[in-house]
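What follows is a set of structures for review.
Every number in this text was worked out from the coordinates using simple rules, so none of it is lab data. Since this is a predicted model, take the numbers as computed values, not measurements. Cβ atoms are built from the backbone, for glycine too; each structure is taken alone.
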Structure I
Amino acid sequence: MANTIDWGQAAINNTLGFGQAAKNSTIGFGEIEAASWSGETNITGTPSTPPFSNVNSFSFDGIDDYFIGTSTYSEIDGLGNFAFSFWIKPSVLIGFRQILTIGTNSADYRNQQIQIACGGNRIQVYVSSTSYYWRSTDGSLTQDVWQHILVTRDSTRPIGQKGKVYINGVDESSADNTRYWTNNTPSNSGLMIGRHNNGWASLFSGKIDEVAVYTQDMASYVSEIYGGGQGVDLNNLATAPQPTTWQRMGDLATWNGATWTMTDVNGGYTNMSINMVEANRTTDVPTIPYSTKSILLDGVDDRVQLSSDFTASAEFTVSFWMKPTAFGVNGSQYVLGQWGVNPNNIKLDQAGQIHFKIGGTGLIISEAAQGGSNNLVLNIWQHLLFVRDSSNNIKCFRNGVSYGSTSGLSNTNTLTYNSIGRVITNTFGFSGGLDEIAFWNSDQSANLSAIYGSGVPTSLASYSPLHWYRCGDGDVSPILTDNGSGGNNGTMTNFTTFSTDVPT
């Protein structure tokens, strides 16, 4: 483990010929040598196939952390069909942040053989030059959440569909401008992770895991590679071919006291870290989400009728995940409610404003009026939590952060809910997805971060909700089981199926 070779500038200048030599190397790479995989040719000794596990990823600070290849990466030279698979958990989505790059000789320093980046809240891919690209839809990336990315191309697909971007197994492609592009020009650099080869654009900020390169289109294998929400053994999938290059991004990496070194498990290609410390390797990895089902409401007459009322005359907490597809269609989007002389409801009118009625008295929770930017977003999963504290002040939080003003919103009326997705006598229902709906007769703001779960639903059992609806997980249609202590089951009305679209 005490490697005395100076990997830094030598690797940057590409003076060490690690390409084919690495495949036959007998250099002791510590953990890699001790835990060799079947199919590796860069490790001496008897190959073995340990059970697959994914326990590590690498964290990038967005300032100067990255991985550089120690030799020219030429695996996709001359190819028009190829694919890249990886997991990212971006901590910053502002600007243009490089994820993967392979360089070429070009008069324009921006141009590369390929570059894959977070361009704001979507994936952007460029080949040969910035004139040839494809990308995902605007808003398809989520900050601080693990998501799987498959960038893939097939020249035989129709015009405008040759390049594809799949996020969490779903085709999120929005544009392809590679109609007149034929194939990759030869590379003159290594495979760089987290940085542009020539320093153009910002460095990636967040975590990256399980980077794989394929020398063919992989669109038909996306479900296997995605694995339902966790890293999978890419060498032993049911039908998908093995990747040409597979960097485990922490698993099987070695630290020599100054540098991290990764050797891919299939081809022997080596990457080394620049400006990283030992703590850059983390145990934060993609895992199968706690929630696997949700309810999808049509905005017309779909709702869930509770068997009895939830009432709160003092402190309360209301928590749920939602993915609205519209604001204020034909009026308002009613998420929760109860109709009567003194109605209660939560309704969405616009991105920066939520109407919250308690016992007939309406409150407007306005993010826009405060000049804030934590607005609601259409077609994106987000968490909302409402609290009335011991002083009867009303507070709202979106994705763990305060939404709207926390002053001047006070109400002492009794809160009453008996319907999810539509107020029974009102014609305007909620349009979109709902998941993990919970009610407490107490102020749970101290547990806000844990309930939010850093962007994905987690078990609420340890927080003892009075009513808790998993919205499909553990349920048998048409009943939504109350997983809280209140025994207040709900009945799906005017719809019978669950959705697999969940917060991830």
Structure II
Amino acid sequence: MFTLPTTLLLALLYLLYRFYLSPTLFSPLRTIPLARADWRFRLYQWIYIEPSPIRINTWIQRTPHAGLIRYPGIAGAERVVPVSSEAIKEVLITNAYSCFEKSRLTKERAKTLLGNGLLALDDSEHKVHKAKLLPAFAPRRIRPLYDVFWSKACELAGVLEDAIPNGPVTLRAYTSRAALDIIGVAAWGKDFSALKHPTGDVVSKYSYIHQGSPAAKRQAQMIYVAATVVSMKTLTRWFPKAQFFVDMRAGIVAIRGACAGAIREKRMEKEKEMMGNDILSVAVGSGEFDDEALTGHMLNVLAAGHETSSLNATWACYLLSRHPDIQTRLRKEIREKLPSPKNKGSDVDMSHALEQLPLLRAVIKESLRVIPPVPLLRREAAKDTTILGHHVPKGTDITTMAWVVHKSVSEWGDDALEFKPDRWLQPGQEALGGARSSHSNLSFSAGPRSCIGEGFAKAEALAMMAVLVGRFEFELVEDFDREVEDLPDLLWGITVKSMAMRFRMRVVEGW
């Protein structure tokens, strides 16, 4: 039997091998540069921390590389990051289906929470189902929905006006309700009335998936980290009474019931030939999906489109608060070209009007670049393959990071770290914003698994930001008027959010 000193020595030798010698000398990925992690992580933090994109970006910036890098995740697991547009193209486009699939843990998590929708389907099924769903997201289908986006954005403005006298506003709570209403009406043909009735049964239970009780918030970070190693289904089985999972189950049951009800209504409308323009109506009308498939897809549309849209608006307001000159310029453009939210009888074609605001489009694109709400996506090598000529064994975790790529000087130029909407207004740069390649922008991912709702999300953002900036002046509460890396309560999960970021808001009269 080993003595205590011998046991400690063996443990030390193992750790030396596992986390220093193995990655350097014996790893099958050793030809890929290893990110220079800080000493705390290399010494002990790997035991319980999955490094945040901010931390990884810091490591990458001080590590020489040629477009590909690897870093140690929780428990020392090696992860490969494509940093250049060429590497990203190989992973997300050229070999997206043949070599790099969604990781098993990612698919299991999506299936556990949302059912068998696009986020969880294997590549062969994903290709078929996405092709069937694409007509519902075609520009000609999105254009009639602009009026819905505008109407709900105007309703959001009214709710905020009532809230402002009570003090600083946690804006994300309000944009979340507006985004839920927009998805409900425009995608499901069902108004959740979250703005008017935030305590309604479905609304309050579903909001707990994203906001949660205080206990659930405390557990969230640990669970998100654990879910990079163990499937969400397994964690749910191990800790069924954890408040995070209790809240999650209540929300899923409520929203699944609402989805089933919406599908039944659409089936009846189809029989009566009274179908609407919403996405679910188009999907039901196509006859391509049974109820189970429709439920999975519509829950995926809700999950992918709701929180990201809410966060996009919140982060854009954060950036505009830190750049008041741009906020003022944007407000001027909006007021010159759009009707007031109070003008309920306006017969303006909002789909046309909202597209005529170049600075607004630029602010939205730049906000998504500087603070992408979905900071990373995980892939897994489906077989032994290569990236940029480097051998990558089957099962390797490939982490594509919008947070890193969008801040790359080699991809975006010397001002990559700056919030500069004007980069999108230069002649010939509306599509690229000065980037080296179209693959340098991962706001909606890229390739065959890119976001099917990109057009929907952009149109929604135009309406929401036009009303918010046109009607209000934003200023951050002191604790949050700092660089994003230094914000308190920053939570990294599938998305990145500051749980308590608050704004001082003032109604700007004259519109």
Structure III
Amino acid sequence: MNSLVKRVFEVYVFAFAFFFASRPLSDGDFWFHLKTGEYIFKTGLIPRTDLFSFTNYGIPWIAHGWLSGVIFYGVYSRLGFNALIFIFAVLTAVAFWIAYRRSNAHPFVRGFAMLLGVWTVLPNIGVRPRVFTLLFASIYLAVLNRYARRGTGRLICLLVPLMVLWANLHGAFLIGLALVALTMLGILADAWCTGERLRPMLPRLGVLGLILLGCTLAALINPYGIGIYSETIEILRSPVYQQATVDWLSPDFHQPELFPLTLLVLLTVGALALSPKRAKPSELLLFLALVYATLKMQRNAMVFALVAVPLLADSLQNWLAATPFGQMSEKPESSTRGAGAVLASLLMLLPLVAFAAKLKAKVYSPPPQAVLKVPVKAVEYLKAKQITGNTLTDPNIWGGYLIWELPSNPVYFDGRGLYPEPFVNEYLGITQGTRDWRGPFERYGVSVVVVELNSPLGRQLQESSDWRQVYEDEMALVFTKD
């Protein structure tokens, strides 16, 4: 492959990854992270108790991702929302570029696998703290893979300070510890399957054991100490929170946005089966572990994609090399910069212009509430009419938007994982229409309700003589107590 064409193609792939990853603000939880960052900026304090709800005000709160909130507000307050969109698209593209570099396949094959990986994670990215997990997981995978193969390298020591950042940026830092542990198991699996002696592997395993211990201790460098572990594990084990949090559910492959995930799984399995070169047991172990994790919780598709991209590319390349198509990868690289190479480079870059124009119109322009997925118009109505008071929202993630946009209306429940399980169960019963709302509303003094159209709670409030519907649009209904 001509060297100029190769370089341009790689720029082309990175640019497309950036364009794919450029997502408008659409995460309801973003807003409470933004408000948390504002609070830290203005007070110099990291919150330790609930500040935003009226139902559980003052209870202990471990603000996972507090540092993400600081970054959100710091960038937003100086550069605006579009700068955040740009930065997080770059971080996503960099995460997949690292995965791209882990493969030795032909650039065309690697590019295909990388862009499929980015397509797979689109439901999970945007301006969200989990993008930091995507980036750090990609770095961990690259460093661990290199160390497992060579047994040398100072980069392995960088995983410990990186864990300090990861633990303060996003609650999924436990993934980093799991990746180190899986790498150790992979080294053992490779040795066992090839009949190698274990003794030569012991120094490598010892270093990784120290790295695992170091990362475990490094995560304790946070404002909450050991609580960052205990609460994270408690929430992850909670069946109530798994029911209340959509992206903690198993993936529903009937949803169109999960088609890329289906395609990535099937293509990787197919490429592994067709490849004449067998994958290492360590690679299969990591792949199967992430498949299982993704089937348990759909948000793990992010890390799965990082594992699958280089595995798909290398396996697909090995299969292609055994076919007539494999000749393209066997030709020596040319450094000739002829007219054909320049023309091919320009043709590859032309579609980027169209994508850039679409990006400006669809992503970097003021988004409608249907894109933001929060009740912008209903909140504007509450502001205009100066309707204040204790407010319940359904779905709960709308509460995050009220926390940011309407602080005069403290929320009943929102997307933070601080609420006691019995309270969450009660909220779910109220919003699903299986539990009477009158007692809790009276107990907590609810005076405003914002619900989506056709919600069971909305229908019940429409039938109540004590509540009056004061607003309706294509997304939300607003009720106030008479």
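Below is a table of values for the structure above.
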{"quantity": "Ranking I, II, III by mean count of other Cβ atoms within 10 Å over residues 131-138, the structure that comes out highest", "calculated": "III"}
{"quantity": "Entry that produces -1000 once helix-only ellipticity at 222 nm (-39500 (n - 2.57) for each DSSP H run of 4 or more, over all residues; to 500) is calculated, selected from I, II, III", "calculated": "I"}
{"quantity": "For mean projected area of the Cα convex hull in nm², for residues 267-346 alone computed as 12.5, the structure of I, II, III it came from", "calculated": "I"}
{"quantity": "Ranking I, II, III by mean count of other Cβ atoms within 10 Å over residues 187-194, the structure that comes out highest", "calculated": "I"}
{"quantity": "If semi-axes √(5λ) of the Cα gyration tensor in Å is computed and equals 38, 27, 24, the structure in I, II, III", "calculated": "II"}
